[in-house]
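Okay, got some structures for you below.
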Structure I
Amino acid sequence: MGEEAAALWLTLKLAFVTTAILVLIATPLAWWLARATHPLRSVIEPIVALPIVLPPTVIGFYFLIAFAPQGPVGIAWQAITGQQLAFSFEALVIGSVIYSAPFYVQPLQVAFESLPRALTDAAATLGAGPIDRFFSVVAPLSRHGFVIACCLAFAHTIGEFGIILMIGGSIPEETRVLSILLFEQVETMNYERAHRLAGGLLAFSFLLLFFVYRLNRQWRARAL
């Protein structure tokens, strides 16, 4: 497998795995943030949103400390798996899940908050349990929120650089994703190859956002 093909495959694999994990663990969080009145919400909400404003290298630095062989997470990981966590694909997944979380949680939270409580209350009076209400009422009515959340999380993971470099470095077929490969081409002044990589990422990002915005306008038009 060529260098660019390997980086592309690793990037797509990371984005798919990250998005899948976020669907599983961040969907309940988005639902809780949309419905909870507990005082703890005022603390959890900004924590989830931190990656939006915090420089990736700051998060990457603390992850590197935690994931290192002598770090608390790194020690536990090595005891369980027998392998080092830092500079591994698994480290990229953990970092990407946390760093892309707000891009999944926030649009889904907005979609959940827009649902009238009367709908779930009516389902409850008909005997539907919490899980049944979520999958039979909430999820279908929030499908646009799920699509946008997944697209944004996927695209954001594709474009990650700072945190990936800090905790993953550039190991071929292990941690060298497209953004890292692009950086290396610029460092070696291989601008022709860098243009090709950058152009591909730019086109992908534009087309995905074009799809998201168009889909969002269509759903809003139907709601009117």
Structure II
Amino acid sequence: MIKDIIFDFDGTLTKKGTNVWKKIWAKMGYDVDENSYYKSLFYKYNNKEITHQDWCDLTCAKFRDRGFTSRDLIEIADKVQLLSNVQDTVKKLHEQGCHLHIVSGNIAPVIYRVLGDSAKYFDSINANDMHFDENGIIDKIVGTKYDFEGKARFIENYIKIKRISPQDVLFIGNGGNDKWVYESGCKTLCINPDLDANSDDRQIWNNLVNEIEDYSVIADIVREM
């Protein structure tokens, strides 16, 4: 049985919906269509015109211009829903001796709030972070090193530190920013795939489950791997 499991967050542990970053841009009154500044930053990062931290800094400046607060972040986080039985499943996996981690392009305070008490079952939660000033207005976004290609680097480092085989590690994800994970040599499982996930590519994804609503099946899948 697999004992080391790395989870994505958006759409992997949560129900599908508009991602948190897009929700913030929209809440602040910015356009989020294909021709928007919001989208242009993604394309610039994707084309290596800016670094990941540049992306975060430019985003932070726009959010601060509109007075984005920690309270706004809480309101958005409270609308994010976990898939059914996520909490029971991660507890069960933890009790079976699994080491659980989250590697996500989401925002750490959002992940902790959505997971609630279940956050304690994860050995680490790796995501972008937000800092707020004394008035509660956003002051800084600290970008994660472990998104996009960085997800593979996280797993490579994890395997090296634990001195285990890559095949002892399972990554569970669903999106285009997960497509580099296979480079680490770990096992991969795509669930509830996004359109950009390349879910039919068996080099990227060893296993695929197109639709999961009840997360308890994950424990069964892990047991059989």
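No lab work stands behind these numbers, since they all come straight from the coordinates. Just so it is clear, the model here is predicted, and its values are computed rather than measured. Cβ atoms are built from the backbone, for glycine too; each structure is taken alone.
Here helix-only ellipticity at 222 nm (-39500 (n - 2.57) for each DSSP H run of 4 or more, over all residues; to 500) has been calculated and equals -10500, so which of I, II was it run on? If you can, show how the numbers build up before the last one.
Numbers: I: -25500; II: -10500.
Source structure for this number: II.
Match the computed value 1.03 of Rg/Rh (Cα atoms, Kirkwood Rh) to one of the structures I, II, and report its label.
Structure I accounts for this read-out.
While we're looking at this one, here's another question. Between structures I, II, where is relative contact order in percent (Cα under 8 Å, 6 or more apart) highest?
If we compare relative contact order in percent (Cα under 8 Å, 6 or more apart) over I, II, the biggest value is for I.
Of the structures labelled I, II, which one yields 0.15 when FRET efficiency 1/(1 + (r/R0)^6) of positions 83 and 123 (r between Cβ atoms, R0 = 35 Å, to 0.05) is computed from its coordinates?
Computed on structure I.
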